[in-house]
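Visitor: Each in structure tokens, the structures are laid out below.
Quick note: the coordinates plus some simple rules give every number you see, no bench work behind them. Because the structure is predicted, anything quoted here is derived from the model rather than measured. Cβ atoms are built from the backbone, for glycine too; each structure is taken alone.
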Structure I
Amino acid sequence: MNETVLLAQLDERFKKELPNHTFANLDSHFFISSAVLKEGFIGTSVERLVCSCIVDMYLSWNNYLQSLIMPNPHNSTNLEESNTFTDDEKYRFSQLISHALAYSSENALLSMKGKNRAEFINRASDFWEKTYKPEVIIALEKINKLWVEKSVEEQKKEPKHYGGTV
């Protein structure tokens, strides 16, 4: 199906099925259009699609935050990033993860019970916008600063050649 047609159908169905929500806002945070374009279809429930995109976003970032709390000891990049954060910051990450997991399990429960998820969408998107995303941005800024500083340090060093000739 043509992407333009598919996105027009998504917009139409969103307005019909979730009239009390703003598509542009939800899409900007949870990439709903991208999910539809990737799959090539909308599915039977726009509400379920939106909830799935919300939970996917939370779980994706949870994995990253978890790696900052408990880094893979065989991954030097992960260890370096983890060491950038204090225990208090890591505790805050664990709180964010708990909130996100509560939303994830609530979504599953609502789905299993066949309940309306409009209020879930409101709460989960509000938490994302007001709490979770700003905290992730702070962490990413700190990580970016780490790598920028390391990059500058590395540029100042004499190049080392490992094996072979240059």
Structure II
Amino acid sequence: MEAGQIVRIGKIAFDDLDQEFRAYVTLDGIIERKSKDLKRRKDQLESEVECITAGVARAERILDAFRRLDEIIQKVKENEGEVEDLTQRKNKQAMEIQALGQNIEKLRTELKAFEDAWAIRRKFMRKPETIQAEILRADGKIAQASAEIAKLDARIADVRRGMAELDRSFYFG
């Protein structure tokens, strides 16, 4: 009877016999009795699957956070490189302005020397118009370099604001 080999078809007439033997002789009772362990195992496995799914979801969130972190680090490196490049270009422009300023001073000294020179000596010196033209060209280059420095400063400020935004996104998601 325990193996479920005796099967009763139909309803058991007496309730006390139905309660006592239903699990051993009726088809529904045998299925219910034999499947208890399977149902319990199924519930246990479903619970384990839920735990594993939650763990996988947590791991995916962690991986996503690391991916975002890698992207932010890459952008920060790119921005730092850009700031360094812009700063070098700015310093180059500043050095050019300084060199042009020194050249203008030399040209003014040369112009003053021409004005102070005697007539015979002036024949062997450069013409004041040429010197003035060089001074104007140098002044124009200084203006261009100053404008370029202003553009570079603005770009550096933009990149630094972007870096600050990356910092905020790193710390506050």
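Visitor: For the read-out helix-only ellipticity at 222 nm (-39500 (n - 2.57) for each DSSP H run of 4 or more, over all residues; to 500), a value of -24500 was computed from one structure; give its label from I, II.
Guide: Details: I: -24500; II: -32000.
Label of the originating structure: I.
Visitor: With FRET efficiency 1/(1 + (r/R0)^6) of positions 76 and 124 (r between Cβ atoms, R0 = 30 Å, to 0.05) derived from the coordinates and found to be 0.30, which of I, II does the value describe?
Guide: Details: I: 0.30; II: 0.00.
This figure was derived from I.
Visitor: Starting from the value 147, 21, 21: which structure in I, II was Cα extents along the principal axes in Å calculated from? Write down the numbers at each step before the final one.
Guide: On the way: I: 63, 40, 24; II: 147, 21, 21.
It traces back to II.
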